[in-house]
Structure I
Amino acid sequence: MKEIDPAIIPKIKFYNGLEIPAVGLGTFGSDHISADQIAEAVYNAVKIGYRHIDCAAVYGNEKQIGQALKRLFDEQIVTREELWITSKVWNDKHKDVRGAFEHTLSDLGLDYLDLYLIHWPFPNSHDAGVCVDSRDPKAVPYIHQDFMKTWRVFEDLYHESLCKTIGTSNMTIPKYKLLLADCHVKPMVNEMELHPHFQQPDFFEFLANNGIKAIAFCPIGSPARPDRDKTATDTVPTEDPILVKIAKAHHVHPAVICIKWAVQRGQIPIPFSVKPPKYTINLQCITEDPLTDKEMAEIKSIDKNNRFIKGQVFLWSTAKDWHDLWDEDGTITHI
């Protein structure tokens, strides 16, 4: 495997001065990759130069990833301080954030996290592997007062230096306006779906204007996402003629162009792969052969506002459909 010098990987600086590597390795196996396979990918990815690993309790593989991290530390391949490790509190633990956080630290074998996120702004959960029509009978709409109780614990963890940065995931502008009005510690990050066919320009600009960085999941369109997240109207970014044309000009796969575009736009993509050639090029590509201004403009023009991770399984009983999760008319749906 080709090794990439971590020193040449661009970094993104948060408002508190800390810097995160501009590309991370995602660890959500889309329900079809084993925890051991993902842990082995983490081990080998760090060996070739990755320093940013994006985890989550709900992925069900943090204990195995912790074992991979221990191997890396024991073999003196990397020190803890050289790594950026992210995790997320799952929806069913909004009322026990500290307990969930401590469980994650134990599984990962760490004393602190670099970033901790609220995975979804709803306390609505579901069983593993459920179909798209599955509903949690306890599911509720967004309740800001409850969300802020969860955020207060995040602020405590930050003040205690148990996590170096804190943030959110799968949020919207209306929810963020409420959070920014009430928080004591402003989020450093929002993790969100971002790819050439779903660029979220208004939200991306809103975050930037408030000094908040965007971590991009599904950066190439997540072709291996669970079937529950696939619908007939979904597009395939890597088959877009513009991306295919640009990829040919750079002699790479269109997926590589998606990663280059993300980093040059100012996002922090976290592509997932357990295949060494793929996760190697995902990191290497941002160190060479940048896209031109013209190519960046061309990619900007192909936004189709096509959300792939719709979140249907988090709907409450009175919700009309998945659009109610995303406040698309600028107001929060409360029914």
Structure II
Amino acid sequence: MSKAKVLQMGVAYAQSLLAFHADRSPKPFSASFAVTNKCNLRCVYCNCPLLKIPELNLEQIEQLFGKLKKMGVVRLGLFGGEPLVRKDIGEIVDLAKSLGFFVSFNSNLLLYERYKDRLDGVDYFFTSLDGTPEKHLANRGKHNLDVVHAAMNEIIRKGQKLTAICVVTDADFEGADYLIDLAKKGGFDLHFQQECYDAENAGRSAPDGIEQSRIREFWHYLLKRKREGAPITSSEGYLKYITTWPDFRSTAMYDPTTKCAAGRGFLFVDSSGETYPCPYTKGIVKPVNLMEVEWADAFDPNTPCTKCLVGPMLETNLLFHNPVSSVMAAMAKV
């Protein structure tokens, strides 16, 4: 990331942080936009492909991006579903870059070869690897994993940043070690996130007989491997937080002694343009139509939960609750 982009991101974050702690009108610096709910995979932990939600067209997306820019958003995440099933995904990326957003892109990469020449504007790629090939395919459905690895290699060859996300469905120590070795050899980073349950976007409820102590031991192990130098981009604060989570059967909880940065520092826009504090609150809170009203006027600060295990939301939330240590850790990656 260029120094100018780092400065822009820093200023936007500082303004968002000040608004958060001073209880001022929300000023999100980050937003995630699901360009589609359609997907070419059927992952056991994801319900997105089953949600039949309309999609914004390019003209509407341009209006949406303009609204986000005006709000102060500088970091824009594009995901789905699978964003590469949209034939106009290159135009969507171009729109985002034309407005100066730092663009991250979350994809299973199965269709990357088809659109790779239209994705050079992406600043940061995320994909998914759920452990050993056997575990990955069991979680995400049968597909050609070699195609994914080839796309990852091409992204890295181009000099673009890449992180593989591993959804933690159980305490798979073997899978974690496999991915760490693969990442070291391949030149990419890893982010681990606990499976989410009981949300509109989630694929299922917590299974019976979940081994609390074993999962906690697994997260302690990931923290140990990170401290040993493993290419795990998940922050130490994030990993420590998850080791103290009281019940892994619950993804989110309400604690009246704290508040969440969802809606204040970051927000989520679904494929129809309806906007929520975060993806986990979809189907729980009333959405806001950004085309018609201002987010600051419509946002309800009384969020239904204040603590969670939703990976990217938790990591970003820590930026607001532990700004000094979180920023220092983030800057170390730049």
Structure III
Amino acid sequence: MKHNFGAGPCILPKSVFEEAAAAVIDFNGLSILEVSHRHKDFVSVMDESIDLVKKALHVPAGYSVAFLQGGATLGFTIVALNMMREHKRGGYLNTGTWSTGAMKEAKKVGVDAALIASSEDKKFNYIPKDYAVQDDLDYVHFTSNNTIYGTQFKQLPNTNFPLVCDMSSDIFSQVIDVSKFDLIYAGAQKNLGPAGATLYIVKDEHLGKSSSPFMPSYLDLKQQIDKESMLNTPPVFSIYVALLNLRNLIENGGVAEIEKKNIAKAALLYQEIDRNSLFKGTVETADRSLMNATFTLQDETHAAAFDLLWKGAGIVGLPGHRSTGGYRASMYNALPIESVQVLVDVMKHFESIS
């Protein structure tokens, strides 16, 4: 058995893999990979997927949901274009690689990406808390969970401006109040489904209000939502697997129930990181992510011996991001607590023999 702590393509429930695999052979007499996105059977998939997103997150009236392509990286541009208003200025909280990228892409399409606060001074190992939000902003943008550095917002930014969030790596992992946001976007490949689809949840009052003179049809959320995510051929397979995963999530207690499990998994691992004399966490305790626990060895000369142990236990995906080193245990929704216990047992054993 493999214990998948990888930070990229998500771990999914076994039953979802089985249903998806069966549909590759036979979805409606054709493979899901060859069925037309205009066929009534896939239109039903799209409709149900959108409905289940609304059900799982209790999306209130006055919001629309879309499944697009391009990942959160294209979302950086989509957000800037669609939320641009008279000031052509967005406020950004910079807590890592992805928020840095969001600022960079916003500037390319004419948005003044104003820095509200940053944790770069300490290598992004904390979430900024005491800051003032500038005047004359069109929106405020933040990244809720930082996969590379292992930090996570525990409270929303305090602002009266429209709030935009890149929620790629923790959406569906904990209960959120969608009414507090004006636009949420998230790549599917962490807790929703395989790479290929990107989820958008947008307050309807913001659609079609952009002041940008540059607005390609594909990047216009109003056109996408008017066309029910069918402006062009959508990522059929990714959306279908997302549907299966959303069904599984709701059938097993929904987001509130998975949040309890995620808290328990994170607590188990962080307790061992703090207890074990050979390891240390890399971020401020109060800002630790439930999804991505980052840690290092106290003595890096022990790395080869530790790596041999966790690999021998069937653990995969544990090395930290190439820009940070160390270790990163990503504990997305479908990772069972038993896998976390395997890692904890390896860490304990390593301490006992070192």
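Out of I, II, III, which structure matches 13.9 when mean count of other Cβ atoms within 10 Å over residues 179-186 is calculated?
Answer by label: I.
If you rank structures I, II, III by mean count of other Cβ atoms within 10 Å over residues 235-242, which sits at the top with the largest value?
With respect to mean count of other Cβ atoms within 10 Å over residues 235-242, the highest-scoring structure among I, II, III is III.
Taking distance in nm of label points 7 Å out along Cα→Cβ at positions 115 and 211 for each of I, II, III, which is largest?
Ranking I, II, III on distance in nm of label points 7 Å out along Cα→Cβ at positions 115 and 211, first place is II.
Every number here is computed from the coordinates shown, using simple stated rules; none is lab data. Every value quoted in this text rests on a predicted model; they were computed, and no experiment measured them. Cβ atoms are built from the backbone, for glycine too; each structure is taken alone.
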